[in-house]
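Laboratory data are not the source of any read-out in this text; all were calculated from the coordinates shown. Bear in mind that the values here come from a model prediction, so they are computed numbers and not experimental data. Cβ atoms are built from the backbone, for glycine too; each structure is taken alone.
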Structure P
Amino acid sequence: MLLRLIPCLTLALPAAAQDFDFVIDQAQSSSSVYADLETDLAGSVIGDYDAATNPGGTRTVNGLFGGSSNEVVTMNTTIDNLANFSGASSGVFSMNMDQGALTMSLSGTNVDLLGGSSGTVSVDVTLLFNTFRTYNPDSLYVGGIPITIPLGNINVTEATVVQTGASMGGTLMPGSGASDYDFAAVVPVLMTLTADFNGTAVAIPPLDVMMPVTGVVTLTGTGATASAGFQFSNQTATNDPFPGFALTDVPISIPTILPPGFMANLLLTATVAAIDWDMQVDLSLVADGTPGGGNCNVVFCDTDLNNIGDVSLSTCDCSGGSITLDLNMSFPGQFTYPLVGLGTTAVSPTGVSELCLAGSTIGRYTKDAGAISSSGTYSIDLLNANSAPGGGVPTIGGALCNGNTWRFQYWHRDGMNPSRFSKGISGLIN
């Protein structure tokens, strides 16, 4: 009788939680970003004329008719930065799903919204003023009608969404197929845009958001597939965002109106009256997942025999204040430093050995570089590294101890031969 009950008891046991590491299929995934940032300045302008220091400068006079003085002219200014672009997304995320409890969570979400392409931000300035004249150059500015001056476009070279903490409210529901589960969660992320302004990379202030995600995960014989939608929409308006802050005598140039063709040089004095944000982000992702496990020291990059050097983590537990990343069996005396990332794509940039962290931003511990010991070993303390003090992550940003599954390799020289990469390991660090 007991033997007959065993199969029934086995069927009654809840399914064990499963971990999957997903790589986003760029060919089937997309992103769209609409972001409009308006900054309203309340203030005035005056010509840059000065009888002693700039007698040939521009003078401003209120009204239709002239005068010999240089007068303050009330002027309100709106600076509009508009980003509206789309891309083929790439990146990674991990999912823990418990079919028995019907719960799930996401970690390690790192999405490149552009996927190697670029976007644009258009910049316009709108001026609203009362009627005034300028002299040197001579021009009439008829008031009461807003004038918008396009300043051109700025190229967006990087747009990323990186998870900053544990997901919340993760639920599972049986889906339409026998192996399908509908899921939903809210993920805290940091959205970052980097623009190219005249050849200089300019980081637009990042935005912390709570991003809802819904989708379907399908269990397969070898892992899982997932289709997920990340959506975020937010409108905010902040009056007097910087109390006490003022711009004083900032040089600006505006085009003449009647007649056109010249530039009037003015000095702007203003306060920031308001900042308005309107942002909409929509990600449609398709990804393939392999069993993870959330373990420490999981080797994931060792199929190329030219990847020389074994890598290991002393622990994945941050509570002790120290986690060493150790390299063994490498080239004695050669220059080396570690790499970190969330990507899993293998490439061969040197033609010898594989870099297995591609597909997402790669962090480099260049300030912790050094020579491999005579016994072929090297080590750094990740939580006390010079490249990312305080347990940060170089280049990528954020904290290493945030529950993500991080992946590591060492780069090192090989004498006069092309440089190489070590084997790669991953670990869920928390």
Structure Q
Amino acid sequence: MPLSLRRLLLLWLLVPLLIIMPVAAVIQYWLALIPAKREIDHQLGDFAIAISGFLKADGNSVRFNMNPETEHLLRTDQIDKEFFLVLDPMGTVIAGDAVLNIPEAEIPAGELRYVDRDIAGRAMRMLVYGVPCGSNTCQVRIAETLVKRERLHFQALITTLLSILVLGLSTAGVMLMAVRHGLRPLQDIRAQLADRSLDDLRPLDVPKVPGEVQPLVNGLNQLFARLDKASKAQQSFLADAAHQLRTSLSVLQTESELALLEPHPQSLHTTLQRLHRSASRTAKLANQLLTLARADSSIRKQSDFGPLNLKDIASWAANERSHLAFVAGVDLGFELETAPVNGQALLLQELLSNLIHNAIEHAGKDAQVTIRTYVEDHTPILEVEDNGPGIMEEERQKVLQRFSRGSHAKGSGSGLGLAIVNEIARIHGAEVALATPDTGHGLLVRITFNANPSLV
């Protein structure tokens, strides 16, 4: 599975950070430690120089005069234990702690040499200072334990780790926020595309798009514009073709009716009847295709939608389909309540007209068809119920597709009626559900529209 852009960016940012942080920690550690250790060494140097001030050379003799109070003052250290030793040019101990009288290389006069030694079983830092004694060189040795230095190492380590940790976490947090903020336009684009229907070809509206993302947005908008143009051309062609076909078929249907009414040989009567039925079926199919073309083109014309009342739509249908129901011997009833929706009147009329026509055609003679409109929990609902043979449960989703009919369907329909209903409902954001009525037989078609408290 390919990495997402967010993970890829974080990988390229955080991995180098994880590599840089230990290197920076080591550098910071030594940069903090070396000057501090050098300062402690300088203190040893000051101690050695102070002690060398008590050395007096007179010819070949060397004297060291330091009273106990001064010695105590120089040895005062609250953390480390300090030692000193003074040697004459011959290496003889003049004063101090004999524990420091260990072999050491000669040292020139005026030179300071810092060494690490293990003295009397203890690790110490020692300074050897060459002190001019006439024409010869004496030695002053200063040593101290390493407690201050060990504490310094620990403090430098803790300080470094804390500072690097805070810096690293802060940097990582800033990187995360920066990546999230930088990718927000892409997330907005993804959200817009994810929420769109297949037929929504409006340009993307993404404000404050970075320069690197703008070409992507422009490319998508240009693609949508081309698809929209092609789709409109296709819909226009389908509408024109269906209109021309419907006109021609209407003429054919009329001519076949006239031919049946005029005197004609009995041998042609059956042929003329078949011709008339075929013309009627084909005219109906053309009308349905025209309805689908009009419904598809309406998807991009949401501005044509407005506040409507399903009760008014049903009242119109009562006037339009009552004669058809009477001729078919169907009892057409209405239970109408106010049910406001937002939609297109012509399409909703076509939807209900198809539902009523299907119910009348398939329910059979002496059937009952009931149309209901009402509001339940601020949700407008339209129902058409009949007591005909119904549709098998396993076929109910199939018959909502184009050119699909149920196994108990009557007549010679094309299987577009419920497909038109489903398409128009989808355009209005409504859901179509097929169920069995409470009576246990027949078919109940329920169309549930989006709740709209402002219209209710």
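Things worth noting here:
- Distance in nm of label points 7 Å out along Cα→Cβ at positions 43 and 139 from the coordinates reads 2.5; which among P, Q: Q
- When Rg and Dmax of the Cα atoms in Å, for residues 19-250 alone is computed across structures P, Q, the figure 25.9, 86 traces back to P.
- When Cα Rg over 2.2 N^0.38 Å is computed for each of P, Q, the largest belongs to: Q
- Parent structure of the calculated result -18500, given that helix-only ellipticity at 222 nm (-39500 (n - 2.57) for each DSSP H run of 4 or more, over all residues; to 500) is the read-out and P, Q the choices: Q
- Parent structure of the calculated result 25.8, 74, given that Rg and Dmax of the Cα atoms in Å, for residues 211-274 alone is the read-out and P, Q the choices: P
- Parent structure of the calculated result 9, given that relative contact order in percent (Cα under 8 Å, 6 or more apart) is the read-out and P, Q the choices: Q
- Looking at distance in nm of label points 7 Å out along Cα→Cβ at positions 131 and 379 for structures P, Q, the greatest value goes to Q.
- With Rg and Dmax of the Cα atoms in Å, for residues 347-418 alone derived as 13.6, 40, matching label from P, Q: P
- When distance in nm of label points 7 Å out along Cα→Cβ at positions 75 and 315 is calculated for each of P, Q, the greatest value falls to Q.
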